[in-house]
Structure P
Amino acid sequence: MTELFSIAGKAAVVTGGSRGIGFMIAGELLKAGARRVYICARRAEACDAAAAELSQFGDCVSVPADVGDPEGVEKLARAVEDREERLEILVNNAGTAWGAPLETHPIEQFDRVLQVNVRAVFHMTQRLLPLLRAAGSEADPARVINIGSIDGIAIPMTENYGYSASKAAVHMLTRHLAFALVKDHVNVNAIAPGLFPSRMTRWAFESPELSAVLDAIPMHRAGTAEDIGGTAVYLCARAGAYLTGVIIPVSGGLATIDSAHSIDL
């Protein structure tokens, strides 16, 4: 059973790994035996500090880069190529959000959300594809995990138009990439998180209405590092080797339109 859920010896890249869900996943990958985890973030200081903290669990490498820009994708890819001949795991987690009323929603912010949340997922996967192909085999495929959102499955109540649309696009892109890469022994899946502590959701955790927010979740709690990281480990280990093209809601039961109407994520 230990071997079934082990990722010992595997190298991983986690974009947006300096905080929130990316930080949680990077930590759990290291705890599960990952040989090395590369994390990136736009702010060098935050990226370096996160890598130093995560290094208590294993080898974590900081690569400050903004994958929303082509130059950032190239910087991260080259940093990995300089040290690795193959890459077993890519977690496309970096993301951004913007909320505003429909009539005044800045179009440039809508564009930025799609650029970071969708284009970067495609570009990062495309750029690292040679290393992923080199790592994959029929018995143990390379793994790509795209981080979507429950907002890409159900109808959200917040005015985050670009964000919800981008996450629905991530889910479809995941299925498309999975079909395209299955012959190359590269599995592509997505996780659709619900409420987890992060910069995007701090409004909920700082709100006096937090108890009402949690009550709207069928499990009545927010997600933890073990919840999101454990799902990622499962997808990357032998236990998840036969899955590709799936979107897994990790949301405490918020996986239907009716339940999502009762909470703003």
Structure Q
Amino acid sequence: MTTNRENGSLYTNIQNKIATVEFGHPASNSFPSELLDRLEKELIRLSDEDAVNVIILKSEGEKAFCAGASFDELVAVENLEQGKQFFSGFAKVINAMRSCKKLIVGRIQGKTVGGGVGLAAACDYVMATEAASIKLSELTIGIGPFVIAPAVERKIGVSGLAELTLAAHEWKNAYWAKEKGLYAKVFDSIKELDNEVELFTEKLASYNPQALLEMKRTLWENTENWDDLLQKRAAISGELVLSDFTKQALSKFKK
């Protein structure tokens, strides 16, 4: 089932202490601001939900996992305030994932670009199919993945971040992402992926919730400054998106 709603869709299903959060958008599961806002609020809600021990983050359909932020909204940015606002959407979601009291397992079925790579990096454990290639193409349009960079760097290191961002025209395959530490496991098919996600999260949900919370805190130690940091990064991107370089690059894409 794929949504055709302009602002996308977000559904949560809770069973056996596992909350499955599924987002969707007709444009390759990209995120308009409204959908990012809904995802942030949902993660904050689930953080304090006693009926939940573990969260699965997934997207609709069998193709792209996430194409990042909404291209239409990016093109519509006209001033600094709008620019910062646009880029702070992913900043808020990553911070909600970071401070969420529940461990988040990412289920990545297909290609992932830009902010989608940030979402994968902000999960605590990620499983993917071999179709789940990744790309950070921001430099090609005169901006950079500044907001998501701390999350990506935390998983794959500075050298991995450099390789991914500077080769902005290149897709990196799922095995590259696994070797670098972004993905924990890679499977041949979506069916195998789903079986393993189910088994893994059932085990995880059966562990002591207090131990899971302490483990989550341990994994995210020394990231307390991200509330400020990611907002500053959003301002950098917001400024760059107004540059002549970016305006020209975006107008080519629109054509």
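The table that follows gives values for the structure above.
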{"quantity": "Origin of the value -15500, where helix-only ellipticity at 222 nm (-39500 (n - 2.57) for each DSSP H run of 4 or more, over all residues; to 500) was derived from one of P, Q", "calculated": "Q"}
{"quantity": "Entry that produces 24, 16, 11 once semi-axes √(5λ) of the Cα gyration tensor in Å, for residues 10-121 alone is calculated, selected from P, Q", "calculated": "Q"}
{"quantity": "Which of P, Q yields 0.15 [FRET efficiency 1/(1 + (r/R0)^6) of positions 218 and 242 (r between Cβ atoms, R0 = 30 Å, to 0.05), calculated]", "calculated": "Q"}
{"quantity": "Computed 1.7 for distance in nm of label points 7 Å out along Cα→Cβ at positions 98 and 170 - originating structure among P, Q", "calculated": "P"}
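Read-outs: derived from the displayed coordinates by stated rules, not from any lab. Given the structure is predicted, the values throughout are model-derived calculations rather than measurements. Cβ atoms are built from the backbone, for glycine too; each structure is taken alone.
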